[in-house]
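Every number here is computed from the coordinates shown, using simple stated rules; none is lab data. Note that this is a predicted model, so its numbers are computed, not measured. Cβ atoms are built from the backbone, for glycine too; each structure is taken alone.
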Structure I
Amino acid sequence: MRTLQIILIAAMIAGGFTSAQSTAAEEPVKVLYLTKSSGFEHSVVQREKGQLAWSEKIMVELGAKNNMLVVPTKDAGLINADVLKQFDVVQFYTTGDLTQPSKDNGAPMSAAGREALIQWIKNGGGFAGMHTSADTFHEFEPYLKMVGGEFATHGQQEVAKVSVVKDHPIVSHIGESMELQDEWYIFKNVTHTFTPLLMLETKGMKQAAYNSIDPYAITWIEENGNGRVFCTALGHREDVWTNPKFQDLLVKGIKWAAKKL
C-alpha cells in the first residue's frame, strides 16, 4: 500500500496536478498533510467510510484554489528522507507518539523518519503545525523545540478574542482582532524563541483556567535553520475550518513556510 501511495504522490507532483492559478512560471506549493492520531483523534481528521476527513477535504479545496498541491495521508511512514524531498511543506494535525500504532490505521513513523523530519526542516523545509501539533511527540525534545512548546491542558470550548500582535502578511487580513469559538490549548515548556502573530486575550474569558493567566501566543512563526515553522493552535472545530479568516491564515502560513510569501 505504501509503495502505491508513494508512486501516486510522485505522479501527482510530476504532472498530475492542475490549478486555476498554477502557471508554468510558478510551481505549486507541495504540501504533505499528515493526520495520524496516535493519541486522541479529533473529529476534523476522522475519516468515515474511506472518505477524506473534514479538514483534509478543505485543505485539498484550498490547495486547488491557491496553487498548492495538498496530499492528505494518515501514513506517518511517509515521513522519510526520500518522500520529504518531494515536498515544500509538511503539515501536521497529529497527536501522540507517531512512531506507535493508532486506531485510525495510520502506519507509524520510523525513528529514522522522525529524525529526518527535523533535519529536513533545518535544511530548508517548511512545517505547518495545526491545532494539535503541540500534542505530538511529548517525549521527543527536538520536535517540541521545533514547534515552540508542548500541550498541557485545555478548558471547555468558548468564544474568545484573538488579537493581532505583529504586522505580518500572514495575519494582514484579520485586522486588529477576531472572535472565534474554539478549544483553547494551554501550553507548557514554551520556548519563547518564536515570533507571536496572534494572542489569545485571556482576561475577557469566562473560565478561571484562562482569565487567571496572561494573554499568550496562539499562532506564531519561527525560522529553524534554513527552514520555516508556522504553528497555530486554532482549528478544533469544524466551523473554524470553514471560517474564511482561518482559511486565509492557513494558506498564507503554509506559503510563508514554503518561502512563497
Structure II
Amino acid sequence: MSKPLGARVPTRGWVEDDWRAAPSAQRPWPVVLVHGTSASTGDYMELARELRELGWAVFIPTYGNRATNPIEDSAEQVLAYINQVLHATGAEKVIIVGHSQGGVLARYLIKRLGGASKVKHLISLSSPHHGTSLGGMLNVLVNSERSADFMIRMINNYFGPAGMQQIVGSDFLTDLNADGDTVPGPGYTCLVTRTDTTVSPVESGFLDGPGVDNSWIQDYYPLAVILHEDMPRDRRVRELVISTIEQLRPLQ
C-alpha cells in the first residue's frame, strides 16, 4: 500500500532528541512536543530550541507514518515513547504540547490508554477536539452527495485514515468525547487562532472541563493573522506556550 500524499510531502526538517537531557528541580517534567497530521518534528524547531535554552528537557517523537495512520495506533506509539522518556529521565510525568492532531492524540492516550497518571499538563494548539467540517472553510462547496464523496476521497488519499477520524461526527471523536472532554489529573490549556482555515468551526479547539484554560491567540495579539499550520512555529504562539510551561514550575 502506498503512503498517503501527506506522508510524502517535503518537511521543514527534523529535530534530534537529546537522550542525555535531564529534568531539574526547577523544571522537573520533560516536555514532549507532538506534531500534527502530515507534519514532522521540524515544525517544533524553534520552540524546542527556546525551551532547551531555558533548561527544559525536550523530546519530539516521530510517529504514525507522518501522523497519517489511525490515531489509536499512533497514540499507542506515542505513549510507548513517553514511557521511554520517563524511564530515561527518571521523571514521573511529562508536559505535552500537541498541535492539531497531536492534541487530539494526546487526549486519547490520556483518556483511553491510561496515560493520565503520566501527564502533568496538556497544551493543545488548534486541535480539532470536536472535529472539523469536510474541507474546513471549503465546506460551502460540499453541497451534494457527489461533492462530499469527492472530498472524502481527497482526505483519505492525502491524510490517510487519520484524516476522516478528525471530521465532525466521526466514530473516533464520538467515542473520545462520549464521557466528557477531560479526566481528573492533568491540566489542560487550549490555544486557538480565530484565523484558522483548516479547523472549522475554530471553537472545536476548545475543551469543556474543570480548570480548562481556553484562550484565543487574538486575546493577546488582537491583530494577529495566524493560520492553522503556523501555530507551532509562530513567534507569538511560542511565547504563549513557553509562558504557560514556565508557570507550571514548582515554587521554590
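Which structure, out of I, II, was FRET efficiency 1/(1 + (r/R0)^6) of positions 126 and 214 (r between Cβ atoms, R0 = 35 Å, to 0.05) calculated from, if the result is 1.00? It was calculated from structure II.
Given a computed value of 17.6 for mean count of other Cβ atoms within 10 Å over residues 46-53, which structure among I, II does it belong to? Here the read-out was taken from II.
Can you tell which of I, II yields -10000 when helix-only ellipticity at 222 nm (-39500 (n - 2.57) for each DSSP H run of 4 or more, over all residues; to 500) is derived from it?
Numbers: I: -7000; II: -10000.
Going label by label, the one that fits is II.
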